[in-house]
Each structure stands twice: as structure tokens, then as C-alpha cells.
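S.K.: Alright, structures below, take your time with them.
What follows draws every value from the coordinates through simple rules; no lab data is involved. Computed from a predicted structure; not experimentally measured. Cβ atoms are built from the backbone, for glycine too; each structure is taken alone.
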Structure 1
Amino acid sequence: MADRDQIAIETFRPTLQQGVRAMLDMAFIPALQAKMPITKANLDHKEYTQALMRTAVCLAYGGEFYSPIGKNNWFEKNQPEVFAHHTFTHASSAVLRWDSWRFWEAMAAGCVAVHLDFENSGFNLPIMPKAWTHYIPIDLENLSASADAIGDRRDEWSAIAAAGQAWAREHYAPAPTAERVLQSLSEVLPA
């Protein structure tokens, strides 16, 4: 990690339904910039890959905030397609579309991925990453403390990057992913 630029890279392009990024631009990035330099760039694929290979930290979050439409009967009656996709009832709001390519790219490149806290945000993957082991979490309830922790725990970056890369290869490379899909299919399809 010492051979990498001790900066965070932020390469998000403006897109629709990325309220998480917009909110964090306003409320998290200023606090993080007080702790470390952040490079914001619109890079082509080759430049982006090269930047990931030489940068210590990658801001890798995404998603949109949603209200639990499933609690509103109007949607069930008048827009059933919307209702069917927004029926979570475990929280007063949720982040959907959170699975950013930046997260997986950062892991593959051996860069520290900064993402919303998977556990506290209710995200679900077949094999979950651990905060402060495989990635650096952002706590939406305390963005300032999250920014402080990133700077204060700089000596952990190297271990987190290595563990994140190993975790992604072990559980989400093509072979283990294909095995998981085939196992799932074998459990639901007739023999």
C-alpha cells in the first residue's frame, strides 16, 4: 500500500437514480477531504484501471433511497409493477441499486473499497464482506465519524485491501460464482 498514491479516487459519472452518491457528495466528501486528498475524474476504461492500480482508496458506493411502497395500498391497486419491486417492510427507507461496479473493481485491483456499511444498510449477498476487514464502511448515521475513521485507521488500509481482494477472488470470481448458481439451480429444478 505504501507504493500507492495515498489518495481516494472518485470516478462516478452522473446517472439517474444515484441519490446516495449525490447525498454523500454533499455530506460525506467535504468531511473526507479534510482527512485526505480525493481525486475526482471522468476517466476512460484504460485510465481508470491504471488509476485503481496506483491509488490506495476507491470510493465505491452507489444506489438510490426508496420508501417502503409496499405499505401504501394505492400502489398495489394502481401500479402493481411498482408495488412488486418495492415491498420491503423492514425499514422506513432502504437503499436499492447499491451494488456498484466500483466496489468489485476496487477489490479486484487491490484497492481499499469504501462503501456503505453492508450490515447496517441491510444489504444481502450470498457471502457477505466484513466491515473493516474486506472494505471500509460508511455509516449513514454518522458521516463525519466515518470520514474520521478512514483517516485515523490509515495503517489498516493495506490489510483491508489484501483481505478484500482475497475475499472477492475466493467468493465472487467466475468459478465460485458459477458453482453457487449451479447449486441454487439444482435445488429448485427437478432432477
Structure 2
Amino acid sequence: MIRLFRALAHPNANPRLEAQRLYLRPMHEKDWRPWAELRAHSRAFLEPWEPTWPSDALTRVMYRRRLDLALEELRQEVGYAFHIFNRADDRLAGGITMAHVRRGIAQSATLGYWIGLPFARQGMMTEAIGAVSEFAFERLKLHRLEAACLPANEPSRRVLLKSGFQQEGYAREYLRIAGTWHDHLLFGQLAEDWRRERGRR
């Protein structure tokens, strides 16, 4: 609990991000059961695109480890892990993380995200990425966001392009997914890109 209070002491603590159909907020211990149930229901849908799930992937102990890491990264202002909720019924829909926040001459961060099977292909992740981009560029004053996806993950590629990211490169054996090193497509979005796109809308 002391760690939680310390984490929540900094200016960007406990942000709640709003989107048209969604809201995003930091992880909380009370989220374990709906998180585990959604991940279990979506396992076959998610596993091809994620690191190999350990045997205890959905346990309360593993969730607490994730929560402890998220609170420590929040305290250090190097990472922000959000749960995504459907505004209509407050159901957990997925998660999005802005990690590896780099200051100094970089002013950048890396996005990672997942959506539960019942909420897939409904435009929800596009809304969630938009809310996180606004948080990154307006509130944290970052200059650049980065993301990556497997070449075969066409839905993820489409959502990044729709969210204003540009495909910038191709990295060989970039991440170990489902137990195997895989090439990835690399994407980036600059603050000026985001503001220009927001102006058009």
C-alpha cells in the first residue's frame, strides 16, 4: 500500500483517459478476476501474437507481479499501463501500455496493446490508441511514439495506420513471440503528426 501511495504522489498519477466509447485507467488489484477471465476467454485469439504464456499466466500472483511492476514504472515515470473499459457497461475490454518512456534527447515511448476477443474488430483499439497518444503528446509532452507488429498481423497494422502511425521499417527477429524469434514491422508517430491529424478531424 505504501508503494501505491508513493506511486500516486507524482503529477501524472492515476490518469483516467476518455474516448468516445471507452475509458482507460491504470491497473488495480480489484481487476484481477475480470482480467483473468477475459484473457482466458481470448487465449486462442491472443497467443499467436504474444510472448509464450507461462503456466501461471492468469493467477492472482502473476497479476500482482504485473501490478507491482506497473506501479514501480509509474513511480519512476517510465511506464504507464492502462486497462481499457467499455463505457456502456464498465466491462474490461483490453489493455494498452506506454512503456520505455525516454526523456532527454529522445522524448519517446513504446506502445503495446491487446484487445479481448468479444471486443475485437469494433474500432475500440483505435479509440484507445488515440486517447493514449493525446496523453503522451499533450500531457507528457513526448515527441514520438513507437510500435511494432508481426507482418502477418494485418488487424494490428491497420489499427496503427488508422491511428496516424507511419510504417518506418522492418526489424529482423525483433521479438520472441510464441516461443520463436519473429521479424516485425516498425511504426512511429510524431507529436506534429498527431496534432496535424487532430486538426483535420
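S.K.: Out of 1, 2, which structure matches 0.85 when FRET efficiency 1/(1 + (r/R0)^6) of positions 18 and 74 (r between Cβ atoms, R0 = 25 Å, to 0.05) is calculated? Spell out each step's value before the answer.
M.R.: Working: 1: 0.40; 2: 0.85.
So the calculation was done on 2.
S.K.: Given that mean projected area of the Cα convex hull in nm², derived from a single structure, equals 11.4, which label among 1, 2 identifies that structure?
M.R.: 2
S.K.: Also, quick follow-up: I have 1.8 for distance in nm of label points 7 Å out along Cα→Cβ at positions 106 and 154, calculated from one of the structures 1, 2. Which structure is it?
M.R.: Clearly, the read-out refers to 1.
S.K.: For which of 1, 2 does helix-only ellipticity at 222 nm (-39500 (n - 2.57) for each DSSP H run of 4 or more, over all residues; to 500), calculated from the coordinates, equal -13500?
M.R.: 1
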